[in-house]
Structure I
C-alpha cells in the first residue's frame with residue numbers, strides 16, 4: 001500500500017498560512033515495520049514537515065526504540081542518559097519518567113497509577129504541573145473551571161555532555177477523555193488558547209526565526225548559547241514564567257559548586273539556530289530554562305552596522321539580560337495562532353523533529369484520570385549544525 005500524506009487537523013485557532021509546511025498525517029504504512037525505502041521516505045517527510053502523525057498504530061517498546069534509532073544509527077542511550085533521571089532525585093525530571101526495564105531507551109510517562117505494564121508491576125505517574133514549577137499559579141477556582149498553562153517549552157535534551165536527540169517518538173497507549181481546557185498566558189497580553197485535555201503543544205523553530213526583525217535575525221545567526229552544567233538540577237529550585245518560556249531571574253538556581261560533579265569540557269555550547277539537514281532552513285532551537293550565557297560573534301566584514309545589536313560581538317553573562325533577550329526573540333512564536341495542540345487518541349504515534357520544534361506539556365489531570373504514553377529519544381551521535389558562512393552573510 002502506498003504512503004498517503006494529509007495535512008494535520010489544525011484547530012480553528014491556528015493561522016493556516018503558518019502551517020503550510022508544518023506537520024503531516026501519514027497513512028497506509030506501519031511505522032513499526034518499515035522497509036528501508038519506506039523509512040527513507042518517512043525520514044525526508046519528517047525533516048520537511050517537523051512532525052508526523054500515525055493513527056491507530058500497534059507499537060511495542062522494542063519497535064519504538066528501533067524506529068527512533070533508525071534516524072541516527074550510531075545513537076544508543078536515552079536522551080538524558082539511561083536510567084539517570086530516575087536516580088537523580090534533585091533533577092526536575094525525576095517525577096516525570098519511568099524506564100521500561102527491558103528497553104531502557106523508552107520511558108513511560110503520564111498520570112495516575114499503571115499496573116503490570118511492560119515489566120513494571122506498579123508505576124505511579126505524575127503529569128507535570130505548572131503549580132510545582134511556575135512562580136505564580138492559576139487559582140484553584142480557575143483550575144476547576146478548566147484554566148491551565150503550558151508547563152515548560154523545551155527541546156528534549158540533556159544539555160550537558162550528551163548531544164541533543166534528532167527525533168522524539170511519542171506513543172499514546174491510554175488517553176483519558178475530559179473537558180477541553182484553556183491555556184492562559186498570564187503575561188499581560190490577554191492571550192488564551194483553548195486546547196484538548198492533556199495536549200502536547202508544538203511550535204516551529206523555523207517560524208520562530210522567520211518572525212524575527214532583521215536586527216534580531218542578525219543577532220541570532222551570530223550567537224551561541226552556553227547551557228548550565230546538569231541544567232535540570234541547576235534549575236530545579238528556580239521558578240518559571242507564566243508562559244512556561246524560561247525562568248524568572250530571582251537567583252534561586254542551585255550554585256554551581258553544589259551541583260553533582262561536572263567538567264567544563266562537557267558543557268554544551270550550541271548555536272541558537274540549527275540547520276535542517278534536508279531543507280537547509282534555520283530553526284531557532286533554544287531551551288530557555290537551561291541557558292546560562294550567550295556568546296555573540298562580531299558582524300562579518302562589510303555587514304551593515306547601523307542598528308545592529310552587539311556589532312563587535314559580546315559575551316553576555318548577566319543571566320537576567322540573557323533571559324530577557326531570549327524571551328524577546330522566542331515569545332512571538334508561541335502566540336496562540338502559531339501553536340499546534342495535538343488532540344491525542346489512543347494508539348496515536350507522533351514523530352517530531354527535536355532539532356526543529358519546541359514543545360510543551362500542557363494541562364492538569366485528576367488522580368483518577370490515568371494517562372500512559374511511551375516516549376523515546378536518543379542522545380545523538382553529533383551536535384546540531386549551525387548557520388553556514390553564507391547564512392551569516394545573508395542575515396548578519
Structure II
C-alpha cells in the first residue's frame with residue numbers, strides 16, 4: 001500500500017510518515033499489522049472525541065439512512081445544518097448569531113476575508129507575522145511566513161503584517177483597514193498565547209477605527225483550551241469567528257460566524273456573495289452536531305485543564321526547554337530541531353504519535369483527543385521521557 005500511496009496520491013512533503021492504517025478507536029490508531037499507536041495529535045486537533053466515538057458514528061449512520069447531498073448550500077432547510085447553527089449560536093455571545101458552514105477551515109477564512117471587505121468597503125487586511133490561516137490563495141496571502149508562500153506569488157494585494165503581542169504595532173490598524181485577522185493562539189508559530197491583554201487591546205483599536213476583527217479558532221476552538229472557544233480567556237469578542245477542525249468530529253468542516261446584519265451582506269449586491277456546493281453537508285453536519293453536543297454536555301472542557309496539569313507535571317526533562325500552550329493545545333519546545341525530529345520519529349516506532357508545528361522547528365505538538373484518559377497520558381509521557389533519555393546530544 002505504501003508503494004501505491006507514493007505513486008498515485010499527491011504528497012505534501014518529500015518524507016511522509018507512511019503509517020499504513022487499518023482502523024482507529026478511542027485514543028488509538030491501528031496499523032495493518034494491528035499494532036496500536038497512542039494518538040497524541042488527534043488528526044491535528046480534528047478528532048476531539050477520539051476515533052469512532054459511538055455517538056458520532058450513530059449520528060452519521062442515522063443521517064445516511066435519510067439523505068445525503070440534496071442541494072447546494074443555503075437553498076433547502078436541512079435539519080442537521082440548522083440544528084448545528086442554532087447550537088453554535090446558543091453557545092456564543094449574542095453578536096455571533098449566524099453561521100455559514102463550509103467544507104474546511106481555509107474556505108471559512110476566505111469567506112471571512114470577503115465579508116470584512118464587503119462590510120467596510122475597504123481593501124486592506126492586517127495579519128500577524130508567523131500566522132497560519134490555511135493554504136488557499138486568500139488564506140495564504142495572510143500567512144505571515146514568506147518561505148511558504150513566495151513560490152505562489154502574486155497573492156492578494158494590500159496585506160500588512162504586525163507582530164503578535166506587540167501593542168505598538170496596533171497603530172498600523174487605521175481607517176483604511178477592512179479587517180484584522182489573528183489566531184487567538186498562534187498555532188504554527190509555536191502555540192504562542194496572547195499576553196498583556198493583547199487581544200483586548202486589538203479589539204479596542206478595531207472599535208476605534210471601525211475595523212472588523214476576525215479571530216481564527218480553527219485550532220483552539222471547541223474545548224481544547226479549557227473553554228469552548230479560546231477567545232473566552234481573553235475578554236475579546238470578534239466580529240467574525242472562524243472555526244473548523246474539531247467541529248466536524250473527524251469529518252471535514254469549516255464555519256464562519258458573525259452578526260446576522262453582517263452575514264446578510266453576502267446575500268445581495270452581489271447575490272451569491274459566497275457560495276459552496278457541499279458546505280453544510282447533512283452527514284457532516286450530523287457528525288458536527290453530535291460532537292458539539294457531547295463537548296458542551298459533558299465535563300470534557302473542564303477536564304482539559306486537569307489533563308494539562310498532568311502533562312506539565314510529567315513532562316520535565318533537561319531536553320525540554322518549555323511547554324507552551326493551554327489546555328490540550330500544548331507544544332514541547334526542545335533544545336534544538338534535531339531533538340524534535342528524533343523524538344517524533346522514535347516515538348512513532350514505539351507506538352506513540354507526535355507531530356511537528358509548521359513554523360517552529362523546535363516544537364513537538366501534543367494535541368490529543370479531549371477524551372484521552374489520565375492513564376493514557378501517563379503512558380505516552382513515559383514513552384517520551386524514555387526516548388529523551390536515549391537521545392545523545
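Bear in mind these aren't lab numbers, they're just calculated from the coordinates by the rules spelled out. What you see is a predicted model, and the numbers here were worked out from it, not measured in a lab. Cβ atoms are built from the backbone, for glycine too; each structure is taken alone.
Here are the numbers:
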quantity: For 29 (relative contact order in percent (Cα under 8 Å, 6 or more apart), calculated) the corresponding structure among I, II; calculated: I
quantity: Given 0.7 for distance in nm of label points 7 Å out along Cα→Cβ at positions 182 and 198, calculated: source structure among I, II; calculated: II
quantity: Structure responsible for 45, 33, 29, with Cα extents along the principal axes in Å, for residues 150-237 alone calculated and labels I, II on offer; calculated: I
quantity: Test item: helix-only ellipticity at 222 nm (-39500 (n - 2.57) for each DSSP H run of 4 or more, over all residues; to 500) calculated as -10000, pick one of I, II; calculated: II
quantity: Given 0.45 for FRET efficiency 1/(1 + (r/R0)^6) of positions 6 and 78 (r between Cβ atoms, R0 = 30 Å, to 0.05), calculated: source structure among I, II; calculated: I
quantity: With Rg and Dmax of the Cα atoms in Å, for residues 110-285 alone derived as 15.6, 46, matching label from I, II; calculated: II
